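**Q** Structures follow.
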Structure P
């Protein structure tokens, strides 16, 4: 599957603009992570872009989120990519074991932290977010409470330190800030 096809696939199934932007953000983060780790940037980007393609359809049955996406994408992505999509939701029972799966979990949560940090800036722009602010917000447990910091910390298992991961993520999202409206 090429990115253009994946984007059309997403647009057919995702109507919520915030969800769509989240998926674009995770794609950018996954691409940056793949570059840093010497992995397949196209594949990792597709996994980030497509990971929540079933979210609207499964919101009333969260145990199926990720499973439905993987079923929809069967034959379009390799099995390790489908496993990563299944494993990003712990309710599916799939284990997060591969580098790809760990990166997806970490990037999924990192997107929420970075966007939330941008939204509390006076300009509500990513360009205003500094690494120091992001680190402070990461440590501030009452900020963006739904962001699971332990999942962001999976970056350590990928061989990327937390500070570097936050910086990598901030740069990646700044690169797509216009598409994110931030």
Structure Q
């Protein structure tokens, strides 16, 4: 499917600097065909962000339950550094960083993606032992923090990041148990 080819390309090369002609050539079509299928560059980018979210949510949904919230957060951190989550998160951040999510047509897609992502993380932490009535608070803390750790370009020592993530995991477990 064309959307999957385009999404694969964007996940490999990013959104920043994306133009239709080189994208079309890379996926074996023309820029006119991309416009025909997606309607506009904006619609294409929205569709790519949605498909990347589908892939990320699918990965979270496929994770086996961890033996507790702390272990779940540490497992999520490992997943954030592996494919497909690493590239999916990067594309989402690139879209947000370039201001794409501040207005339509991206704002609605960003909100929908965020809701689906949050629901997947909530389901995961509940499967790992967080009480359903506390899961949303745990997810808010964990998701925002893991995004920050994922984007941390100043810390070049993985063990330091892992220690910080485990501190987060400990706090998330305490919040779940409160």
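**Q** Can you say which of P, Q returns 50, 19, 18 when Cα extents along the principal axes in Å, for residues 14-69 alone is computed?
**A** It was calculated from structure Q.
**Q** Going by FRET efficiency 1/(1 + (r/R0)^6) of positions 30 and 102 (r between Cβ atoms, R0 = 25 Å, to 0.05), which of structures P, Q comes out largest?
**A** P
**Q** Same structure again: Say we calculate relative contact order in percent (Cα under 8 Å, 6 or more apart) for every structure; which of P, Q gives the highest result?
**A** For this comparison of relative contact order in percent (Cα under 8 Å, 6 or more apart), the top structure is Q.
**Q** Upon calculation of helix-only ellipticity at 222 nm (-39500 (n - 2.57) for each DSSP H run of 4 or more, over all residues; to 500) from the atomic coordinates, which of the structures P, Q produces -18500?
**A** Going label by label, the one that fits is P.
**Q** From which structure (P, Q) was FRET efficiency 1/(1 + (r/R0)^6) of positions 110 and 166 (r between Cβ atoms, R0 = 25 Å, to 0.05) calculated, if the value obtained is 1.00?
**A** P
**Q** Can you rank P, Q by mean count of other Cβ atoms within 10 Å over residues 22-29 and just name the one with the largest value?
**A** That would be structure P.
**Q** For structures P, Q, calculate distance in nm of label points 7 Å out along Cα→Cβ at positions 54 and 86 and state which one comes out highest.
**A** Checked P, Q; max of distance in nm of label points 7 Å out along Cα→Cβ at positions 54 and 86 sits with Q.
**Q** Where does the value 15.2, 45 come from, among P, Q, when Rg and Dmax of the Cα atoms in Å is the thing being computed?
**A** Value 15.2, 45 for Rg and Dmax of the Cα atoms in Å corresponds to P out of P, Q.
Bear in mind that the values in this text are calculations on the coordinates, not laboratory data. Remember, it's a predicted structure, so these values are computed and weren't measured experimentally. Cβ atoms are built from the backbone, for glycine too; each structure is taken alone.
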